[in-house]
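Q: In what follows, structures are represented as structure tokens.
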Structure 1
Amino acid sequence: MFRVVTFNANGIRSAADKGFWRWFEGIGADVLCVQELKAQEADLKSEVRDCPGYGSWLHCAQKRGYSGCGIWSRIAPESVETGFGVEEFDVEGRYVRADFPGLSIVSVYFPSGTSGDARQQAKYRFLDAFAAHMRELSASGREVLVCGDVNIAHKEIDLKNWRGNVRNSGFLPEERAWVSRQLEVEGWHDIFRELDPRPDQYTWWSQRGQARAKNVGWRIDYMFGTAGIAARAAGASIYKEEKFSDHAPLVIDFDWDAAAAGGRP
């Protein structure tokens, strides 16, 4: 079994202080994708030491305390890419890809548009650029997992108060249509939703109004997969028992031979 975790840490040092690494070390994951590191590489030395047996590959934003993505893996990748070739977003540290034999895993952090129209327009530019990149990935002949905070709830089942959010960033028709195109036209799979069709399954909650305690949330963290790896998905869960961030870790297990992917980092 091959276990992959994706998690928006909203500051990896803050999540570490709340016990994230203790939990992670106990679940036997093979690959961890993190978004919103909010740190530079030099700031993360202690976190790497606290996670023995894993190598780490990071894409930090030029702006300190902002954005940033990383991949931790106990299987050594053949190659790693940071950034996806669009300078506007690459300077923000939004993309890391690790290539294993036959499988690429991406940690990606989509922009949020909640702070105003300028950022919403940037989000639309990101969606256009990243759709083209996902098309390139799917045409590579490799299996691919795109893991991360997409900042979009796809359908009404994916957020509690959908009626009150139809005009808000994260649930706008154009954003939801983008996800639909990836699934229905481009051939990607929303792996969690295919495994778990139940309502009330969320990965993010507002910090206000006891939203988490009341489970008034949004499902905005995803693993999109190509057909082959999606077909090998064997189980999925959202870990909500402890609060490491305003997001919860998404865990998916695959019937995939990790040993065939190479040596240890």
Structure 2
Amino acid sequence: MRRALVAGNWKMHGSLAESGRLVDELVALRAGAGGAEVIVCPPFVYLSEIARRAGGAAIGLGAQDVCAEESGAHTGEVSAAMLADVGCSYVIVGHSERRSLYGEDDALVARKFVAAQRHGLVPILCVGESLAERESGAMPAVVTRQVDVVLQVAGVAAFAGAVVAYEPVWAIGTGRTASAGQAQEVHALIRGRIAASDATIAASLRILYGGSVKAANAAELFAMPDVDGGLVGGASLQAGEFATICAAAGP
């Protein structure tokens, strides 16, 4: 049976004090003590402190991005080895904001996916379509292309140690949310694409929904057969709200 995962992406929000207070509240609320696996993804500069404060609690640590290169003259970048060194177990790759704001293409995302796994990190591969792509009927082609490039570069076996997150770009930070049925449609599409190469890996693959997940809609989304948890943005900055979402994902 697939184990649910709830990942809180804190993006570029908060100070060190605020981030520390947030994780302390999550620990007190036992946000990671239920059936779902729970991780938080703070900004790079706070990773070590969050790892220290969450130590011993059932809350894992993830990073928001990773460099595709191993090391060298890449000023401002952070390698997979560095992330593993400070206690990360997960890393987000291909987030829609990285794709749209920083021009990351499918090929670069695939390289980051491989770099993460090379150092024992579990990549959370983000895929999803814009509003224009959905309205034009291009969603299936866009999502399958994003998955296929990683399949071609990493191979289907790599998905046994990965997570996929479906982000309808039109629902991120807009207050709009895909219906549970819309989310299920795309999640089933993704699982089917992996199943075409390996049905066993597809069956165990965790596929998260990442578009304006809130306490009010989490249970309905997570009840869908192919929705295995959430990649939570703004709602993860409120400890009580995030803990409620985590509870909805498990046991």
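Q: From which structure (1, 2) was helix-only ellipticity at 222 nm (-39500 (n - 2.57) for each DSSP H run of 4 or more, over all residues; to 500) calculated, if the value obtained is -6500?
A: 1
Q: Name the one structure among 1, 2 that distance in nm of label points 7 Å out along Cα→Cβ at positions 18 and 42 of 2.7 was derived from.
A: Details: 1: 2.7; 2: 1.3.
The correct label is 1.
Every number here is computed from the coordinates shown, using simple stated rules; none is lab data. This one's a predicted model, so the numbers in the text were calculated from it and none came from an experiment. Cβ atoms are built from the backbone, for glycine too; each structure is taken alone.
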